[in-house]
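Below, each structure is written out as C-alpha cells.
Quick note: the coordinates plus some simple rules give every number you see, no bench work behind them. Remember, it's a predicted structure, so these values are computed and weren't measured experimentally. Cβ atoms are built from the backbone, for glycine too; each structure is taken alone.
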Structure 1
Amino acid sequence: MSTTAVVPLTTQDADALVAAAHRAAESAGVTVSVTVLDAGGHLLAFRRDDRAVLISGETSTRKAYTALQLNAPTAGLVDAVQPGGLFHTLPTALDRPLLFIAGGVPVHRDGRLIGAIAVGGGAPEQDHGIATTAVQALV
C-alpha cells in the first residue's frame, strides 16, 4: 500500500494566509487578529492589528484550535453546542477551551487537514468571510 506524502503547512504558507486575511480585513474595514496553526495545533503565525480589540487575539486562537480539532469551520458548529445539540457539553469537556463562534476554518492540502486559520475582531460573519478568503488565496 502506497501513501502519498502531503506537504505540511509551512511558515511561508502561514505568512501568506495572514497577509491574505489582513488584505481582506482591510477591504472590509475591520481590524482583526489572525492565528494560523499547523496540523498539530502549534502556532505558526499570529498578527493583531494595532487597533484590534485585545480579546480578538484569544478568540482567533481558540477558533483556530476548534476548527482544527473538529476539522470544520466554526461557523457551521455554532448550533451544535446549543442546549440539546450534538456537542452541547464539548466546550467544557476539554482542557483547552474551544470556541464555537464563526471565524475559524480548517486548511486542507490534497484533501488532508494540514492546519487551521482563524480571525477575530469583526462580526462573526466578517471573521468567517475573511478566514475563508485567506484559505482560498493559499496556492
Structure 2
Amino acid sequence: MNPLTTADADRLITAAHRAAGAEGVRISATVLDAGGHLLAFRRDDRAVLIAGETSTRKAYTALQLDAPTADLIEAVQPGGVFHTLPTALDRPLLFLAGGIPLHRDGRLVGALGIGGGAPAQDHGFALVAAAETGLG
C-alpha cells in the first residue's frame, strides 16, 4: 500500500484553497494520514478562527468512520445509530459536512477536512480537492 505523502497533502491543501478562493470563501484545510497524524494544515489569513478546529475535527471524524461527514449527520440525531458516539470518545468528533476519507487503490490512507464556509461548501471544496488529486 502506498501511504498518503506530504506531497499528496500539499496538493490537497492547494486544491481545496483554490476551489474555495474561486468562490470567495476563506477556509482552513487539514490533512491527516491513516493513523490520524497531521500531514498538512493551512488557514487563510481571514478565515474564521474556529475553522482550524473544525477542519481538523471533520478530518478526524471522516477518518475514524471511513465516511464523509456529510453522510453521517442523520446517524447522530436522536434515535440514530451513532446518537451517543460524539460523547463516547476522548477525542471529539464533529458531524458537520466538510470531512472526507481519502483512498488509494481502494484503501483508506487518510482524510481531508475543510472548515470556514457553509457545511455544503466545505464538503464541495473537499470533493474537488480529492478529485483533482485522485484520492477520492
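The table for this structure:
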| quantity | calculated |
| --- | --- |
| With mean projected area of the Cα convex hull in nm², for residues 33-80 alone derived as 3.5, matching label from 1, 2 | 1 |
| Winner on distance in nm of label points 7 Å out along Cα→Cβ at positions 17 and 73 once structures 1, 2 are ranked, highest first | 2 |
| Ranking 1, 2 by mean count of other Cβ atoms within 10 Å over residues 25-32, the structure that comes out highest | 2 |
| Entry that produces 16.9 once mean count of other Cβ atoms within 10 Å over residues 9-16 is calculated, selected from 1, 2 | 1 |
| Origin of the value 37, where percent of Cα pairs over 20 Å apart was derived from one of 1, 2 | 2 |
